[in-house]
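Below are structures written as structure tokens.
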Structure 1
Amino acid sequence: MDTIHDLGGMQGFGAVDVRETEEPFHHTWEARMWAIARNARPPDWTIDWWRHMRERIDPVDYLTRPYFDSWMQTFACGYITSGLFTLDEIASGHTDEKHPPPPGETLSQILERARAEALSFEAAAPAPPRFAPGDRVRAIANPPLGRDHHTRLPRYVRARLGTIHAHWGSHVFADLAARGTHQGQHIYSVRFEACELWGGDADARDAVHLDLWESYLEPA
């Protein structure tokens, strides 16, 4: 995430309104969008590809559209890319082909199917782990695949020093998975002191733990 979608550590957007009424949806169409997301995701999509599509949204659109509206944009993009619908079909709200409606499911059936389809993202790495708990490391300055590619390396932690807190094993590397390549890579929990991230004004008692892939790190 190298565009406006990487908001971690950014300032100038005002305070978060923690007094907002907690409710799952503000409009009925948001609930429908959530249902579409849970039940109409093509099998060839991965979570990393979905996030990469969402990061293609224009920055102004991303900051001004409601949350579930950006979901709608992402799914529309994915459906067109996967060849399920055309842009004209989405714009009109009607498909050019007639298909019988799928059989209905109860909520319990949907939840049972979702649990059965839960995936593990564990994947063997090609080499042993490079780091161990206690090692000092530095987050790299730039994502390994460069700008305009999906990455989980937050901007605010790049080029900062940290300490390996734990090794979580090997899992699918998101940067490559967003491009269709499924390859395992070691993941570590890395502790960054708040002062290292935000300077001397930060509280020395605070720290941030981030789960980062091995290629995001280098020996300090």
Structure 2
Amino acid sequence: MENKLDAFVEALLDGNQGKALKIVKDLRESHSRLDVYMQLVTPAMYQIGRLWEENRITVADEHLATGVCDFVLSQTEYDLVNTEKNDAQPKAMFFSVQDEWHQLGIRMVSILFKEKGWNVRYLNANLPLDHALNNAKVWKPEVIGMSLALAHRIPEIPDYITAFEKLPSKPKVLIGGRVMSSYDYTTLVSPNTKVIVDLYELDDWLETIKKNRRDGFDAQSNTTSIH
């Protein structure tokens, strides 16, 4: 898949939705959704981020690439769309924290949950805590996943965790984002909070949850950690 990475990055930066989508569709014929996300989409966006940090592309270029990538992700989700809601499906909601506009990572997480048969609410980027909390109170998801990419957002995380863990429904809290792989967050999170660094490990956790459900357990009782 590495030989497609440069072409994919070029298509994103050119704003070429058709070319970017064709690359992904061709790969999906022989690769899983998860592999495409981990081996193509994620490294492509990291590469674009580095180009921006090195002033080799502009903010406008980065925004254009992000928009095209978001379009491509929406197409990879298309076959998972179902007009019928199944009340037996476990619920999960996902968003990026307030003032955090990076949302592609958490969107990929939400799509992978949907692929595993979860009823998913993806609430996009820049969601203030009070709005996220109100939604969780009404909808009662079993899992709440949130994302942040910038280190200076980290001090806000304990407030989100504390608020969610006070909910009567006792959801499992997931935290992900690019910054998660750079620091040790053990002092910021509780035993019921999972730090997501890698989508492959997330996939393993989801498979464990699926097995536990068959065996009579639930997401809240599972204590498997991902670091």
Structure 3
Amino acid sequence: MTPSDLDALLAARHSCRAFRPDPVPRSVIEGIISTARRAPSWCNAQPWQLTVTSGTETERFRAALQAEANDAAPAPDLDWPTRYSGIYQERRRTCGWQLYEAVGVARGDRAASARQMMENFALFGAPHCAILSSPAELGPYGAMDCGGFVTAFTIAAQAYGVASIAQAAVASYGPLLHRHFAIPEDRLILCGISFGYAQGDHEANSFRTERAAVSDIVDWRGVA
């Protein structure tokens, strides 16, 4: 693979927010995970563990998650950011408004924006969801390693023609996920990755976010 091939693959990947119901073959899912497991990790700890749903198990989880989101307060294992400020808040808002404009949510329409937010807990209609966890004892280092795994998973999925979206919203109901999937309490649930085949003509998939320029993210020191 050339650098331009990799750049094209990364550019093609996007956070999919509307999926077709068609399942992804088990062999393809295993191929994605087999590639993603090559992500680097601190001391080669490889802290990631996945619980992957398909078929009736996805539907059972989708229903449970929607019910929990309607009835319970969020309780994530991993603390949320204390705030977004400056350029980070600007990027977050821009992404949100791109989505709302794409699906026809008017500014100030809180009911419509709340309905769109609830699509997170419907897994955007995805036929599969992967729940990612890391040993609590590894703390932020395990979480950092798992961030690399998420990147590897989503890029590998794109290479297989499979769309995906990493969702912190899914992990915001940690107690439910621990109970539902019997995930031990000594593991931190970090995120869900919903995946499947994209509804290419859906409005929610019609926009793309921008990336900062190299000059915006690098402080060059002694590099000619």
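Values as computed for the structure displayed
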{"read-out": "Comparison of 1, 2, 3 by relative contact order in percent (Cα under 8 Å, 6 or more apart) - largest value held by", "value": "3"}
{"read-out": "Distance in nm of label points 7 Å out along Cα→Cβ at positions 47 and 143 - structure with the largest value, from 1, 2, 3", "value": "2"}
{"read-out": "Top of 1, 2, 3 by volume of the Cα convex hull per residue in Å³, largest first", "value": "1"}
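Bear in mind that the values in this text are calculations on the coordinates, not laboratory data. Owing to the predicted nature of the structure, the values given are computational and were not obtained by experimental measurement. Cβ atoms are built from the backbone, for glycine too; each structure is taken alone.
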